[in-house]
Structure 1
């Protein structure tokens, strides 16, 4: 198993892509910290993992709070003795044309995605650097490379995460710590499904047109990326053993963006 004994901290792991990454990590032998602001959801995922024979703990974590992030990561290190993999995955989506975009919503989205990635990185490398090893995995998006209408906050945040990851590849190298970003296309999660009627209303088109033209129009096969696709890449990055692969973005998008 690629991750035998590996201790992984995954944010936003109570549902969606984060949950799938946790399940895939566990199948490869990892011990998991399921971090989420929703402790009921985190607890359900821990139950799934324990039922499958994995070691896991639920951690209540508001990624915009430095105190919550630091105390949560330190609790994981106390429980398992080390931290090997970080997956910064917590996120939300808010869409508006910029002239109608509430500033509070813009700041909230950036705080969860970008501030959260910064705070989690800072907390995790404190444990990774002394052991001279670690993998920092950031959840970017095709929107780390490409823009879409109505998504000024999300695109700004995902571009920022890619930049943070590249900085950490340079800073982490001498400590044996790698940093990479997964940049999926549209994945059929509740977050994406919520966008379909919102974008249909904002763009004055049908929901089918949102899916066919806006979401999948740039793909080579009109297919959504799956949560399993993303999780398999996370396993690969977590298990990679050298700095040969660091500072990179991997783009599972059915050809929407070709890096």
Structure 2
């Protein structure tokens, strides 16, 4: 930890999380918006399912940590939803087990502190034709289908409603865009910059409306070191300086009216 303790936001999940810091990725956009307000911690593991997540849960989120996260964004399901491989190996997790694994993950994170909030992201849709174009027949015996993603997505949303946890149904949100299949993915599975913008929009909507104290919405959170200073750039009057601690950059303005 360097300097004053900012709120900590942890992104925990599989490749949708690991790749969220790519250029134009949803994690990178959020980290930029919260640059002087919260520290983002990336804990994304490509190829992982909920079984693997449970194995490291105490290591990633130790209950005796000196600082507990203010927010944890959890994404698993896309790998769990793949077709079962005949060998018994692979990422597939049967739906009932997936739901119970997610229940355990959510319960553990909620137990970290009274102020730790959780947002779950469901499986996004997939472009099956694009997957086949890029990967050929390599994944046919453990295929990822749009219908499978729908089933696991809806099951997660139902679980979150039961557990009073915020959930974002990415399977539905992404398909609101007419050209989603081509615009929202780089390979039929992982999100493009356009797909990531949908995640950011849905995340900010949840953070804005959530009745959390303190608020975790970027425009409601204080900036670190907000004080004015004679060392800032001198203003047009030639006598005072311009306090830029709360400055909103041009590229951030599209996120003002969510």
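Where is mean count of other Cβ atoms within 10 Å over residues 154-161 largest, in which of 1, 2? Each step should come with its number before you reach the end.
Values: 1: 21.6; 2: 18.1.
Going through 1, 2 one by one, mean count of other Cβ atoms within 10 Å over residues 154-161 is largest in 1.
Thinking of 1, 2, which structure, once distance in nm of label points 7 Å out along Cα→Cβ at positions 218 and 242 is computed, gives back 2.0? This value belongs to structure 2.
Determine which structure produced the value 5.0 for mean projected area of the Cα convex hull in nm², for residues 42-113 alone, calculated from the coordinates; the candidates are 1, 2. Let's see the in-between values first.
Values: 1: 6.2; 2: 5.0.
It traces back to 2.
Ranked on mean projected area of the Cα convex hull in nm², which label among 1, 2 comes first with the largest value? All intermediate terms of the calculation are to be shown ahead of the outcome.
On the way: 1: 13.0; 2: 15.8.
By mean projected area of the Cα convex hull in nm², the leading structure of 1, 2 is 2.
For which of 1, 2 does helix-only ellipticity at 222 nm (-39500 (n - 2.57) for each DSSP H run of 4 or more, over all residues; to 500), calculated from the coordinates, equal -14000? Please list the in-between numbers first.
Working: 1: -14000; 2: -10500.
Among 1, 2, the structure yielding -14000 for helix-only ellipticity at 222 nm (-39500 (n - 2.57) for each DSSP H run of 4 or more, over all residues; to 500) is 1.
Comparing distance in nm of label points 7 Å out along Cα→Cβ at positions 34 and 106 across structures 1, 2, the highest value is found for 1.
Values in this text are rule-based calculations from the coordinates and carry no lab data. Being a predicted model, the structure only gives us computed values, none of them experimental. Cβ atoms are built from the backbone, for glycine too; each structure is taken alone.
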